[in-house]
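Read-outs throughout are calculated quantities, based only on the coordinates presented, and are distinct from any laboratory measurement. Remember, it's a predicted structure, so these values are computed and weren't measured experimentally. Cβ atoms are built from the backbone, for glycine too; each structure is taken alone.
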Structure I
Amino acid sequence: SGDKIRFEITPINRHGERRSFYESGEGIVLTAVNMENKENGFYRLSFGEHPRLELLYMGPYKFFWGGLRYGYTLSGGRYSDGYQPLKARDADTWLVIKQSSTEAPNCFISKGLKTFTPLTQLQPYEDYNWLHSELINFKQQDGSPSKGILYKPENFDSSKKYPVLINYYEQFTMGLHQFLSVGYTPSAFINIPWFVSRGYLVFLPDIYFNKENDDTKIAHGAAALNTVNGAANYLASLPYVDSARIGIAGHSTAGGLTNYILTHSNRFAAVFEGAGVSDWVSSALQLNYRDGTSRLGASWYSGPTGSDIWTNNTKYLDNPILHVGKVSSPLLMFHCKSDGPVPFEQAVELFIAMRRMDKKAWLLQYDEGDHVQMNFRDEKDLTIRVTQFFDHYLKGSPPPVWMTSGVRAQLKGIETGLELDLSGRQP
């Protein structure tokens, strides 16, 4: 319906003069996004004695969002704003790039933005077990509504039981019709096509935070738990989901949220956390190693001045590090010593606490990494280890040696431990 569609005129610089990009003698062409089903397209706004808004084309594709998006859709390089259409100088003919979750971005010639004739037919996914996306409406744990994207493999069989990975940050549903790129997993923003092609379902729920709590993000952990548990409840109700094999993954800010969920929920069969805060107090009292500034006033978890650590410290009792004794899920951590935004010591604290409490935990650290991996060699290594971790706990595959026996520090770079342990030994 019309009230769900948002419009934008995209201005650009043309010949040094700033003007509306979508202009013609018949009016102004608007880019449009349906904020409910995420369809994208174009309308024409005509002026004169009888102004009217004419639908040119809307469909389950992505052309160009402009500023018509919300959430953290660009996270991890996973989504983009699309491609700005180009108009011929003296004709209502356009060059556009169209894509969907099942169709790679290709160039089209469009007459009036109503019909589209392909110029290219790139199909990089042709030889792969690709995916398709579905927009899901679900109830959070407290009964409030949210949305998410469910990715299923091309060869999906509703009679089977699939393991599920839940990956999150803020809101991702604007990316419903984005064509996803295949690549390594450089962080806990997992590469979705990689895991879906290997027989996982991947779900990206939208998490909504209470803006009244923006001065201190402690309440965000509870908000994430509310969303992710609600998503797990929904997924577990589906006949093709193995409810006992649901895993979660989050990176950076979502890594901190993952640490909260890990220590406040026992329903997840495996947890992958990257570069997240585990201790709200020590995190605020450390430095940002990238620029040397104090995290006291900048930490998400300590408020704008950090003074609430001493003036209102009861809320810090929900600190993940204080609840490690409740953990039942195996945890894989990725954090590098050179991480600037989130100090590596946050991972060390949680790892030591997990081991002290006899919990299952592994910490992956790469010397050339930062907040994410910085080279293909390490990205490949991380991808293999994360896949082995989830394959073991969510598919029942044999564990690798690095999970059962570890790799001694003296043998770093010499032995990988990537070979599977077929002795029957368990982590």
Structure II
Amino acid sequence: MSRSARPISRRTVLATVPAVAAAALTDPRAASAAPVTTPSPAADTRVGIWGAALNGGGPSFANQTIRHVVYASSAGTAPRLRISNRFGTAPLVLGHVDLAEQSIGGVVKPGTHHRVTFGGLPRIEVPAGQEIISDPVDMTINAGVNLLVSIYIANAPGPSVWHPFGLTRTYISVPGDHAADDASTDFPPASSADDTRHFRTYYLAGVDVVSASATGTIVAFGDSLTDGFSSTALTNRRYPDYLARRLHADSGGAPRFGVVNAGLAGNRVLLDSGPTNGLSALNRFTHDALLGHPNVRAVILLEGVNDINSTINSLPVTSWDLRAAYQTLINQAHARGVAVYGGTILPYAGFTLPDGTPVHTPAREATRAALNGWIRTSGAFDAVIDFDAALRDPANPTMLLPAYAHTDHLHLTDAGMQALAAAVVASVPLT
């Protein structure tokens, strides 16, 4: 332990995972699970405006500063950062954390640096297995701006806690504390094309603000379709980004909800998938969707295609397997007064392995159709968002509409991401 870094004590533990959970469980909730019936918010509601689903086993850092680009989905004041060592194997010493506005790339907009503290401390140690929420920062954030969050890691905590697919540039410094640097000179580019560390997120799990208009947070939960895979990098064109912009525009700049992305590329509902694709939805839903962000009112669930395309104990995954899992997630959410909006599984005929082996098969199509039928008609969800109907090709309903289909026929173009957001707005009155 560093002599100058204080570990989290009982007095400052208000920012650890158990405290986050306690806050979520004691927040007032609407009597109905559906947030559209939530009354107008009291002044100064705290809502999430950015998030990342994290895993363990990422690349290691020591005596380095990591500068993240964070897209603010909504406006607000008094931002807080949530930093996670939940999957860490050793204490994490936060030597210096800085929040600023982006000018361009890794360059800070002049005059916007803010030193972030934790329980009044500028430097703190986060034990392995815990998270910490910062003190509110004296700063006003506008919707749609990019923020820069710089984290100086003062020790060598071992494999990092990370989100392995970022779609934004992450700046990694030469040795030393460069959190307060205006320029990005000491954040050199990747040394080679194989160095993919610069497109990942490390330790940063969430950003929330105080909003004058919002009733709470909506969490978009899912796999690569939610994570934004195949959307244009560095442009914030994931479907939750489009959704946040749509809610902002439709409300005249006073949206009722903040939007947080809890997508994780390659994620499955039923089985864990290792350090890259993460814990299963069954194992991460409570933390990532319900307790990891303030005042969660609803979760948009779009996940299951990776399960359909895999096996359990060499047996195909059935629609019954996924129905039971969905019901478990719904029950967990409803126990906390949170609505769940079920998304139908998108078509993906034409999707193949790199060697040309078809992934989409008649048997898997039958499973997808049966599952979608249940999602639409079971009444298990608080609302249904028929992504399948919105994005499929009417001439071939087992395929995506060409304008929405990425070249692999599974993932989406930017237009497809925008269509997902439009389907949400058309299905659930969120403004």
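Calculating distance in nm of label points 7 Å out along Cα→Cβ at positions 66 and 274 for structures I, II picks out I as the one with the greatest value. Could you figure out which one of I, II the value 10 for relative contact order in percent (Cα under 8 Å, 6 or more apart) was computed from? The correct label is I. When Cα extents along the principal axes in Å is computed for each of I, II, the one that comes out at 62, 52, 38 is II.
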